[in-house]
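Enquirer: Next up, some structures in structure tokens.
Quick note: the coordinates plus some simple rules give every number you see, no bench work behind them. Treat the numbers as computed from the prediction; the structure is a model and nothing was measured. Cβ atoms are built from the backbone, for glycine too; each structure is taken alone.
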Structure 1
Amino acid sequence: MSKKKKALILAGILVVALALLCGCQAREDAPHTYTTLSELENKRIGATTGSVQAQQAEERFPNAKIFFFSTSVDMLNALRANRIDAYADAEIMARYMMGENPDLTYLEEKLADGMKVAGIFPKTEEGRKLCAEYSAFIREIKASGEYEEIEAIWLGSDESRRTVPDPDSLEGPNGTLRLAADLTMIPFAYMKDGKPVGMDIDTVIRFCSKNGYALEVVSMDFGAILPAITTSKCDLAAGGIAYTEERAESVLFSEPTFEGGSVVAVLKADGLSATGFWESFRTSFEKTFIREGRWKLFVRGIGNTVLITLLASLFGTVLGFLAYLLCRKGSPVANKLTGACIWLVQGMPTVVLLMVLYYVVFKRLDISALVVAVIGFTLTFGAAMYGMLRSGVEAVERGQTEAAYALGYTDRRTFFRIILPQAAFHFLPEYRGQITALLKATAVVGYITVLDLTRMGDIVRSRTYEAFFPLLAVTVFYFAVAAVLTWFIKRITVYVDPHNRKPEQILKGVQTHD
């Protein structure tokens with residue numbers, strides 16, 4: 001390993017250590033105390049993207065600056081970092097977070113009342129039938145008192161009762177339902193001991209058990225749930241989804257399962273109690289990896305991330321190489337078609353490309369989201385590979401081709417034996433860099449339900465409420481995986497480096513004793 005790489009690795013370790021040191025320390029300055037909503041009229045208010053509370057906050061605080069976040073945990077972290085002054089959330093979720101975070105509270109004056117949580121279904125014939133069946137079940141368990149038992153389990157304080165049957169154990173004589181859920185929405189839907197649990201998950205499992213359905217829980221980002229339902233990729237969705245008239249224009253809402261209000265969360269005046277660095281480190285490590293066997297989630301996420309990276313880089317290399325061979329002779333049709341495809345792929349954000357493939361192109365096909373992710377990144381890497389080949393070949397002097405022809409080489413042998421090895425010398429460093437970039441780009445696959453490393457980190461953060469440790473753990477894992485992949489690819493590409501070719505390999509096929 002070169003001194004430069006050792007220095008970079010050491011610098012990365014120091015940056016992580018310093019960030020961890022800063023992140024594990026309690027906030028020393030006392031936050032401003034707010035007691036009424038009117039005090040927040042011109043302040044900074046946080047809300048989760050696409051939530052009912054975001055709309056309510058915009059209406060209640062027209063002069064405030066609204067910041068949008070992905071999860072409640074992100075809002076809590078922003079609140080502690082003094083990036084926002086308060087945030088709007090469902091009362092039930094704020095209550096849960098208060099139990100784990102003693103520095104958090106919410107104002108007595110509610111932001112809004114009458115929030116109705118329900119399941120959603122596609123506006124299709126099958127969706128309407130299933131929605132009616134699910135609504136009838138909700139009315140039945142409310143009338144019998146069974147739903148009160150469900151609420152007592154998930155809103156009570158006895159953690160040992162918060163379990164659900166394994167969805168894989170359900171028999172499905174009437175088929176299998178695919179449930180879309182954001183597993184960061186405590187207490188409605190979240191991960192515990194590596195399995196989906198929560199109030200809405202419990203309700204759906206009971207429904208499936210009574211009505212003869214098998215169940216597959218598909219974890220995804222909250223923003224991907226609506227496309228998953230409107231395109232019928234999933235049969236229903238649940239997990240703290242609130243009813244709005246605008247949402248009802250696109251999907252069907254079932255009978256409400258839970259009704260509550262929206263509140264504004266703020267920090268308490270006394271803040272967090274101070275703790276030592278090593279004590280904070282030990283507690284964060286235990287919560288992030290040991291408790292509930294959460295290390296298994298990271299292992300699963302790393303496996304999916306590495307699999308997508310390796311397959312996409314392999315298939316993308318082949319695709320880019322074949323595309324270049326088609327265009328090498330300057331065919332107008334091949335050049336225009338390839339140029340249009342590359343322009344389309346490179347001009348589209350990766351997350352948009354993945355969602356278009358998953359929800360539009362493969363809408364009617366029962367194809368795994370992991371396969372779609374591989375296809376999407378194969379296209380992006382193939383486009384990059386095509387560009388690398390073009391620039392690498394253009395860097396080789398034209399006299400090399402003319403000299404090969406003079407020696408009696410065919411066009412095919414000239415390209416593969418003379419031009420390509422020299423071109424590889426120019427694009428191999430960029431090739432290794434593209435693989436590292438591909439690895440990091442896979443962080444967006446959570447939008448199409450793939451549980452990659454980043455998504456697993458979000459799920460763990462939603463359970464631990466840790467501001468930095470899970471994020472830093474994900475960073476270290478990416479750093480380690482990137483280092484291993486770079487070393488592996490370098491060991492492979494060293495064999496095609498022209499500087500490592502033996503004289504007999506270079507002169508193979510050439511008459512040297514005429």
Structure 2
Amino acid sequence: MKRLKLYMISLVVLIAFSACKTDKTGILTISPKMLKDKIAGGWAGKMIGVTYGAPTEFRAQGKTYDDSIKWTPKDIRGSMWQDDIYVQLTFMMTMDQFGIDAPAKKFQEMFAKAGYMLWHANVQARKNYYDSIFPPASGSPEFNSHADDIDFQIEADYLGLMCPGMPATATKMADKIGHIMNYGDGVYGGIFVAALYTEAYFETDIHRVVEKALKSIPAESDYAKTIADVIALHKHNPNDWRAAWKELQAKWDYDHFCTAGENFNIDAKVNGAFIVMGLLYGDGDPLKTMEISTRCGQDSDCNPSSAMGVLGVIIGFGKLPADMKAGVTFMSDSLFINTNYSFKKAVENTYKYANQIITENGGSTTENEINIASQLPVAPPLEVSFPEVVLNKKISVFEKDAWIFTGNWKTNQRAGWQGGKPLDQSMFAEKAGDAIEISFTGSGISINGNWVKDGGKAEVYLDGQLVRTIDTYYNYNKQEHDNVTIWHITGLAEGQHRVKLLVKGEKKPESMGTIVYITQAVIYKTAPKKSASYKFAFEKI
């Protein structure tokens with residue numbers, strides 16, 4: 001029965017592919033009906049995959065998710081509230097209002113002012129906008145400690161969907177948008193996902209889709225090396241995804257800069273590997289693809305969402321399982337939160353932009369046929385966000401011997417878990433001249449604190465020299481953040497350094513106070529990461 005099921009899926013893919021073809025001159029031909037069907041399949045796949053994995057998100061950190069997964073087509077309604085979808089629809093709204101070539105700052109502004117909550121690299125990019133830090137600086141390692149995070153990877157699908165058979169164009173667009181919130185591997189994650197979609201339009205072999213998409217990012221990047229490892233592991237043992245997962249975990253799940261020392265890993269390359277795990281080991285089966293990407297753990301709603309989106313392009317909406325189609329169709333006119341987009345509108349406008357991009361890049365469209373000038377992938381230059389930056393130790397602000405306090409610093413308490421006994425959460429001060437200092441040995445440091453509605457400004461001094469002024473106010477969409485990086489630096493000469501934060505007693509007009517909250521310091525050293533020396537078990541034999 002299983003063999004029959006896989007045979008039927010393969011047959012469906014072959015039938016769908018018959019409506020697409022490539023001639024000897026490099027012109028890719030597809031019918032308008034098939035192009036729209038594949039676009040619909042991609043958007044539907046995103047909606048299906050994200051809701052399939054949503055109940056498991058970060059329930060498995062540094063381990064596989066082994067509990068039962070319960071999903072029904074009715075769950076697809078939950079996609080209306082998923083950042084995997086609404087952020088990129090905001091970017092499409094930017095294109096609608098300001099044109100397809102709108103500057104990156106305009107895309108940043110639109111999503112900074114959107115009414116939904118954001119996290120990690122996205123929320124830093126939003127705060128950077130209000131602190132007048134614009135692209136590409138807003139995604140750079142200097143101003144975004146989440147530069148390598150998954151954010152752009154989960155919201156770059158629309159770029160690939162708009163660029164059928166045109167990976168170079170998708171990369172160019174992704175390079176601009178990706179640097180709003182990410183850098184290096186964080187940007188490459190989005191480029192790679194977009195490339196998966198561009199290749200999926202005219203390629204039925206999932207292995208070929210992955211291998212061709214990999215050419216759109218620098219081969220020397222850690223992201224590319226991680227995906228290449230998934231390919232190698234699958235070739236070595238195509239029937240045991242759990243064995244491959246263990247090898248990847250051992251090699252690549254080292255400390256990530258923004259979550260140093262924790263099992264929680266929102267790193268783009270590790271989660272990107274789990275997308276590819278689902279695609280390769282899923283054998284073209286929608287449920288199997290989603291299940292494997294989900295069971296790999298970590299950001300286990302985003303990963304099956306991207307995997308299923310790519311598979312949706314290969315299969316096409318019309319050939320998706322009937323219950324999945326019905327679930328998406330039922331929600332097709334519903335709006336995703338804080339956007340003016342529904343599934344139906346996303347398909348229509350993606351199709352419109354695809355035709356525009358096709359004609360602008362040497363193709364042509366008619367009522368019956370679309371001809372695309374095929375492109376070879378062009379990888380961007382290599383960027384490395386935090387080269388050889390390794391966690392050394394964490395120093396709580398309550399380790400009083402490690403800090404020097406000047407002025408009136410007080411203890412801030414927060415309610416414990418489930419309303420339990422209040423816990424010491426941070427130290428805070430608010431008067432001009434209040435200061436806190438720490439000396440450390442290493443090559444980098446992150447000073448952590450709170451972004452809050454009564455946050456104020458502070459000057460940061462490194463080894464006696466003023467670096468810049470930071471602002472800890474944050475209350476956009478009534479969202480605050482505890483124990484986040486409020487200032488960081490890496491790449492220092494290994495040795496003794498000193499950081500001082502001087503409270504200014506100043507604030508933004510909208511802030512309710514001038515308070516600066518400090519929770520801890522995270523100290524980094526320079527050393528090779530463990531992946532550099534790790535060899536797979538089968539390579540040792």
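Enquirer: Can you rank 1, 2 by distance in nm of label points 7 Å out along Cα→Cβ at positions 151 and 399 and just name the one with the largest value?
Expert: 1
Enquirer: For which of the structures 1, 2 does the calculation of helix-only ellipticity at 222 nm (-39500 (n - 2.57) for each DSSP H run of 4 or more, over all residues; to 500) return -12500?
Expert: Computing helix-only ellipticity at 222 nm (-39500 (n - 2.57) for each DSSP H run of 4 or more, over all residues; to 500) on every structure in 1, 2 gives -12500 only for 2.
Enquirer: Still on this structure: Here mean count of other Cβ atoms within 10 Å over residues 143-150 was calculated and came to 12.9; which of the structures 1, 2 was it taken from?
Expert: Label of the source structure: 1.
Enquirer: Also, I was wondering about something else. The value 2.5 for distance in nm of label points 7 Å out along Cα→Cβ at positions 159 and 351 was derived from one model only; which of 1, 2 is it?
Expert: Working through the options, I get structure 2.
Enquirer: Work out the source of 23 here, i.e. which of 1, 2 gives that when percent of Cα pairs over 41 Å apart is computed.
Expert: 2
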